[in-house]
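Enquirer: Next up: some structures, all given as structure tokens.
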Structure 1
Amino acid sequence: MSNRKIAVIGAGSWGTALSLHLAEKFEQVSLWVYEKELCDILTKERENKWFLPDIFLPENIIYDNSIERAAQDQEILVLVVPTQLLRKIATQLKPFIKPNTIIINASKGIENDSLIPCHKIIEESLGTSCQIATISGPTFAKEVANKVPSALLAASESEETAKIIQEIFSSSKMKVFTSTDIMGVEIGGALKNVIAIATGICDGLNLGSNTRAALVTRGLVEIARIGTGMGAKPETFYGLSGLGDLVLTCTGDLSRNRQLGMQLGRGKSLNEITENMRMVAEGITTVKSAHQLIKKLNIQASVMEETYKVLHEGKTPQKALKDLMEVEISKEFSGIKGLA
């Protein structure tokens, strides 16, 4: 592996920010842009006016609307596409992927129906000859692009691969830790978006800091219940990809999921909110998977269940809050496998 070139598949805000970050370490970054119009804008103006405006992109980032050209002969690919499109995009990439290619997932979600996280989608789509990893953590794209000191977690079932990813992304402004619990890292990154919507609803209803703190804390317990039920390690959820990402997304003004929740809390419908959204709030689809997993694993996750009902069954936030307060309670950490 050399530091000559790398490809980033997906030119949303996070894909663009990662391309900018990687451009400091690689001679060439190939950025695949799905939208032909946006690709033309990026090539001409070197600014992602749709998803990450007001940030200049250096000349060693090359933009391409062809997924074949972007991926051809690459040793490392970073996939940054909406989770529900990941299987389709990975299948398109398959003819151009060589054995032992490093595939780094940077998306956060759980596929609907199959109920599997991103690294499993990639395994099923590309096979196991690739080195598959995930990066996750408390990072807003705009702040990474502006070189705000940040931290990430590089996760892979292979410790050696995790260390390679750590080296790829580490810089003077980015501290990267490693983990072999890729399942836990991806579940934490995905489900925190659901809790961020719930927290946004709380803020939209002007319920105050007590309610927000309770929702975030109980949300973390629910994430850990689902994650450990899927085989993840409980301690993962109290690190960067769990607690860290949860706190950021539930409290930060740059969080799309929190902002969506706030508008729901103020009385807008989901259709009203999303009809003009250019960027995806992953929690909208992830909550469907969470709802299915709760049933499949037979666990209690009342915050996620009520959030699902507000988003997809037309329940009012006020009624969801009332029902949440009437849920029968148990011990604080019951249901988290492996945690005494």
Structure 2
Amino acid sequence: MNAPVLPEERFEITDESTLFSALAKRLGPIHARQRLGIEREKEAQVFGQGLNFFHIENWYSIHGVIRGCLRLVGLLRRGETNCRAINLKENRFCIPDLPAAFEGFRILHLSDLHVDMDEQALVAMIEKVRPLQYDLCVLTGDYRRDTWGEIGPAMHGMERLRTHLRGDVLAVLGNHDSIRMLPPLEAQGFRLLMNEHVVVERGSDRLYIAGIDDAHYYRVDNLQKAGDGIPSGSTTMLLSHTPEIYRQAAHAGFDLFLCGHTHGGQICLPGGIPLTLDADCPRFVGRGYWQFEGMQGYTSVGSGTSVVNVRLNCPPEVTLHTLTAGP
């Protein structure tokens, strides 16, 4: 009799040659080899790699230090409670040349879910998005709690979430996400944009949405490949996990830029002043709506938490963006 298959095992291709063949077919051999090679090289490297030198999310001994300090000052329980009080944020993008058929088009934006971090936070997020009305859902990365290790718990959480999301869901991977997550996510009904773009059509009008692989840690983003074939003068949106490539995206001609990664600081001083954004970018792109060189952007503070399951002066969010040609 064959041994029963554990629930986690159905999400992962364990044979290395089979995994590479599947990813090479989907992404091309160079992209697949690069992503897999970096993951294998050192999954939990604290120093080096990425756009910045230090990665606090990989320094796992810091978890206890932060928790101990918060407990000492009496803020740990409050911070944990805050993680489950998810806000609905609404944002309007005014695009003068927006095709008429996309007037009022609504996009649900979810980011930094870390679905295996806290069961109660996942349930709260599902309850928040379930009644919402929107035309398209987009996800901007970081679905797993850790930056290395098993993917099964995160894939279980994503599978549960997908049943409550309406219609098409476009997504990109973040620095917490393994490339091994690509096949199961796509099998669940998420459309991953790996330096690619799709066309959303309404009648004869079109909206082009591009997405890139992680630009923060793995540095496997390719804007040229993502935008290749988009007609000049089209209305365009870029999905990126991190805001760190905002400058490149603006000069590449994208109209809109949606991202996350920063968590808005997650643990902030009163007034929402972040202690760190864990990103090599100016603070004006660290959270919420911003503009740069004619491009409009929005950096979600995310629905989940990283490192420790605590938020202070920076509540989690899900975001509804409305496209309009008017003010």
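Enquirer: Between 1, 2, which one scores greatest on relative contact order in percent (Cα under 8 Å, 6 or more apart)?
Expert: Going through 1, 2 one by one, relative contact order in percent (Cα under 8 Å, 6 or more apart) is largest in 2.
Enquirer: Assuming -7000 is helix-only ellipticity at 222 nm (-39500 (n - 2.57) for each DSSP H run of 4 or more, over all residues; to 500) as calculated from a single structure, say which of 1, 2 it is.
Expert: Only one of 1, 2 returns -7000 for helix-only ellipticity at 222 nm (-39500 (n - 2.57) for each DSSP H run of 4 or more, over all residues; to 500), namely 2.
Enquirer: While we're here: Where does the value 1.7 come from, among 1, 2, when distance in nm of label points 7 Å out along Cα→Cβ at positions 162 and 218 is the thing being computed?
Expert: It traces back to 2.
Read-outs: derived from the displayed coordinates by stated rules, not from any lab. Quick caveat: nothing in here was measured; it's all calculated off a predicted structure. Cβ atoms are built from the backbone, for glycine too; each structure is taken alone.
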